[in-house]
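Next up: some structures, all given as structure tokens.
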Structure 1
């Protein structure tokens, strides 16, 4: 579980592996009820291309908030849209949103440090934490590439060898 600072914003990244979700809305409501002043989003960690992807999107969302040009009225929706590389909420929920059933979840929360620490404690006590939910695998990268219609030609065209798919997704998010 990471507490990080992106520009002027404090952000909590919390991984939860193999979480059984019976009601997505109730789960999100529960997380958001811990502190009303924290923007909370939960996404399917299996459809996020690693920490570089998350960090690139977070920098974009924080900058968009500062400039008053978010893709949505709420920052947590902006983050979801950018992670999914779309400007359509329904498509973003379908592509990277959590579903009923078993999920590897990435919780992203933005707020004051004390509020984030409270949420971190709540998540740890109620769900545990797993920082490996974003660990890269060939299967994950292949699934994400297929989801976004990214072929080998596009990936090979990128200069950055550390995580080509993350770089491409962050670039696509910046074009929204």
Structure 2
């Protein structure tokens, strides 16, 4: 049907996100996921900011690296909706990237990935997590701030030597 329709209520949006989220499962990265993750990174970030195959592989192979993959569906029908890569050393960790396919954004996929990786990091003794995000990306800044990350400074020319990034940080509680 074309024409004006009633806007979905907040409750409808929450139900929709919850239904979509219930279909997402988180799994550890497997090497067979690599090409899919690389393609997602290229879809999520512009040329020059998206990682090359060798750079993404380097991050995944770091000694303190951890990567979780969000999948939708089950069995052979499952598809990767997003992923997160972090690196940790001692009590410090760094979010290298979090990528969520556009079709799965605002459905809780990023939140699920972030919460799960933070739990894993806390269990490893990590107490501080840092990241960078473009100062011009209001949605990303709001996402990170909504999850307790705070701006600690600006990195001038961080992206391609032209675009600034916020340096952000969050303290993690000790794992129970």
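Quick note: the coordinates plus some simple rules give every number you see, no bench work behind them. Small disclaimer: the values here were computed from a predicted structure and weren't measured. Cβ atoms are built from the backbone, for glycine too; each structure is taken alone.
Values for this structure:
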| item | result |
| --- | --- |
| Structure from which 159 was derived, volume of the Cα convex hull per residue in Å³, options 1, 2 | 2 |
| Identity of the structure behind 37 (criterion: relative contact order in percent (Cα under 8 Å, 6 or more apart), calculated), options 1, 2 | 1 |
| Answer label among 1, 2 for the case where distance in nm of label points 7 Å out along Cα→Cβ at positions 35 and 91, calculated from the coordinates, equals 4.4 | 2 |
| Label whose coordinates, when helix-only ellipticity at 222 nm (-39500 (n - 2.57) for each DSSP H run of 4 or more, over all residues; to 500) is calculated, return -10000 (choices 1, 2) | 2 |
| With distance in nm of label points 7 Å out along Cα→Cβ at positions 67 and 83 derived as 0.3, matching label from 1, 2 | 2 |
